Structures are given as C-alpha cells and as structure tokens.
1. For the read-out P(r) over Cα pairs in 5 Å bins from 0, in percent, for residues 145-192 alone, a value of 5, 18, 22, 19, 15, 12, 6, 3, 1 was computed from one structure; give its label from I, II.
2. Comparing distance in nm of label points 7 Å out along Cα→Cβ at positions 9 and 201 across structures I, II, which is largest?
Structure I
Amino acid sequence: MHLEFYKYQGTGNDFIIIDNLDGNVNLNKEQIAFLCNRKFGVGADGLMLLEKSNNYDFEMKYFNADGNIGSMCGNGGRCIVQFAHDMDLIHDHAMFLAYDGVHEATIDINGLVALEMSDVTLVNKLDDATCELNTGSPHLVKFISDLSAINVSEEGKAIRYNESYKQDGININFVCVKNNALHIRTYERGVEDETLSCGTGVTAAAISSFILGLIDANSLPVIVQTQGGELQVSFEFIDGKFTNVVLTGPALKTFKGQIKL
C-alpha cells in the first residue's frame, strides 16, 4: 500500500497527518510506530487521521509515536486545523471532535491558530512549586530555577515511570519564570523523550503558574517559550474553574509525501 501523508509542525512539535475522510486508511499500532520512527519511517512526535464527522467539520484521531491511541494534543489540534484549512475543508473557523470532546479553533490574518482547550476543573497543588492537572492530557508541572541544568529525558522518565504514574503515564514539564514569561521543557509519554514543544503542557504550565502566584494575573495571555518557539495561553478563572482556555501559535506545513507500507 502506498500511503499519502502530510507533515506539519507547531513550534517544533511535528506530526504526520493523513486525510481519511473516505475512511479507507486503517493503520495498526506497528505501522503507526514505523511511520513515526525517525530512523526508518517518516519521523514525527505523533500521527493524526482527519476523519469525517456528521455533526462537526471533522474528527481528529490522534496516535502517539509509539503507535498507541493518544489523548488530546494541543499542538496537534492546531496543526490539523491548519491542514483542514489548506485542503479547503474550512476557512478561518472550525468545530471538530477530538479525544476529549469538541474543540473550536480560528485562524487569524497572520496565520496563527487559536485553539480552545477543555475546561480545567481540578488542579492538584503538590507543593509550592509543583502542580498536577489534566488539560486534555495528564501533566505534572515543576517550577525550577535553571532549565539548562536539568536532564529532561532522564529526570522526566524517572517521574513518568515511578510508582505513582507508571500505570497510566504522565507528561512532565519543567518550567522557569523569566520577566513574567514562562520557559518550558517537556518530557512526553508516548514519545518517551523530550519534545521541542507540547501544547497541553504549555497550557498546564500557564494555569499552574497562575495557581502558584508566579505570574501577574493581569498579564494574560501568558507567554510561553518552548524549545521550538513561542505560544500564548489565555483563560478565565471563574468559580474555581479555568474556562475559555485558548492556546495560540503557529502551525505550518513542512512537506507532503508518499511511503510504501
């Protein structure tokens, strides 16, 4: 089988996207893992199928790089919206179905994609520098003083596979605050390594910084600098719930190709 695919990236978080509106593409775990493999396949942090939805513009099905079905991916969501725009499925607005429910997104005149994330109702403050929360995917956020001094792959893996998290897995974010902006590095489950950016992780970091009082609450949106570029997160905190959570940043096509499976 010759498979046509597209490659997109959002602040260095890269994805294989496949048009599956006709429903003819059925990939197994091993095939997805092969496609995402950077040595033998196309190479990506994850793979997405754009599929038909009866009630929305499309459905996003996301798979981790290890081939397993994934939870919500913020940068992936922004990239698949840009892909839908590029294939003339939408114009500058989309309503689509994902793992964690329905999402709305817009594309502005500068090409930035703003994606509305799920509401966050529970943030578990573990200590004065650590929070645990779910922003569509589960995240642990640790604030530290020096990002350059940490081995993200080693320390992230140790937390991800400890007794508390090894069964279901969790994403680990190391964050520092500089000039009222956040700088972040993330270890992602499913990739099992550091990625250049993680949209749900950036969202988790922004909300955690608010909970811990580490940023000025009047300075929304929160500016977050990832290894692959800048993202912005805005939200409202109403009656103990984070709502109208929006992740904004670039989403770009890198190339189109075919591969034999």
Structure II
Amino acid sequence: MQRYKIRVAYDGTGFCGFQKQQNSPTIQGALEGALFDLDAKEVQVVGASRTDAGVHAWGQMAHFDLLQPRDPMSVQRAMNARLPKEIRVLNIETAASDFHARFDAKKKTYTYTLSTSELQSPFHRLHSLHFPHPLDLLLMEKASNVLEGTRDFTQFANTTTEKNRPPSNSRTLYNVFFKVEKEFLVFSFTGNGFLYNMVRNLVGALLEVGQKKLSFEDFKALLSPEIRPRCYTTMPPQALCLKEILY
C-alpha cells in the first residue's frame, strides 16, 4: 500500500463544500470518484480543510492510499482525466504511511477578495464580493493588527450544534493583512487553524470597523470568550479561497 499527498485547486461554485455528502456534489466525492478505477474499489480521500459550499481553493491538501503503488505522475494524469473541469490536482507525491493531511498541517492561509469598483465585472462575481463602499483602511489595518497572536475567537465562530463545537476556540493567527490590487481589496489570514466561518466573520467585523459602524474598542472587546450580541455579518462564501497549507 502506498500513501499519496496531493495539492488540489478547485472552483467551489457548483459544489456543496469539500466534505462528501449523500446526493450532493462535493470535492471529496469527485476526488474519490476519480480514484475508483485505479484500485477498482472505493478510495478514501482525507482533506486538510473542510471548505464550505461555494468556497474555492488554490492550495487544498489531501492524502489517500492505493493498494497497488503507482507512479505519482500517472496517478495525477489519471485523476485529472476523470475529474470535472472545476477541479485539478496540481501536484502529487508519495508520502510516509503515517502522514495525515489534516493533523500534520502547521499553517493555513485563506484569502477573501472584495471587488471595490462601482460596477463589478460579471467575470468576477463568482470569486469576489462586490463592495463599492468607502472604507477607512488605516482604521482597518489597526484592527487587523490586534488579531495576530493567540486569541480566543469564540465571538467569531458559528456553531450550530454541540457536536460541531471544538474543544477550544483558541487559535493563533501569525499574519493578518490586506492589500489593494487594482480594483480589488484582498484580505489574507494565516493561522494554525480556523473555526467554522471564522474568516468570513472576521472580514465582516473588519468591514464594520472600516465603515465606522463598529468602534476599534468594541472590535477589540470581541476577542474574549464572553458572548456578545452579533454586531457584524457573516460574509458570503464565494470570495473566500483556501490559498496555502504548510507542513
């Protein structure tokens, strides 16, 4: 048996997230379907991050095992030939039998892209959020800086059931910034892990600060385990992209 480590890019527009679901198109389901012919049986693909419906990836990582060892490049070609055009295996390599795509990950980077022009190009609508509103970028930068370090992000986690709730809401963000790229404003978050909808919630809160609807002091107060009234919006998924995972 041989374990393989892959890097996958996908446009998540037409998929119900990464994790396999019954009767719904998912990234994991497509990857496993592409591998079925190689072992003539079901092959489980384990992803490093469970991206939500509509979320994209440029650097999703995953692993799987094949009973019959094959050349990595032949596996990559076989998978890409069978995958829908929205999904591509960008890189593949053999890995140690104890490698785990999720548990061995050290850092993850997500980006969130705003289209700030008055009129959004229809070609950008599926990969950015149209947001043509004035923003105080200096105030947003000040707020972004306080997110770095180990913090309790309880206030920025969406949990629907006790089963979904992680044992701890403490996470470490190593780098948080945003940059202007022509008509786009791109947020970047690098951390050791992220809670459910955490990035989309952080962007929503930062935009409230940038519009001066939420004070810097009130934003800082959200970085505590105390549950406060929700004062921001969970931003839509199409502008979120899993950019990179480091091991």
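Computed from the coordinates by the stated procedures, all read-outs in this text should not be read as laboratory data. Remember, it's a predicted structure, so these values are computed and weren't measured experimentally. Cβ atoms are built from the backbone, for glycine too; each structure is taken alone.
1. The read-out comes from structure II.
2. II
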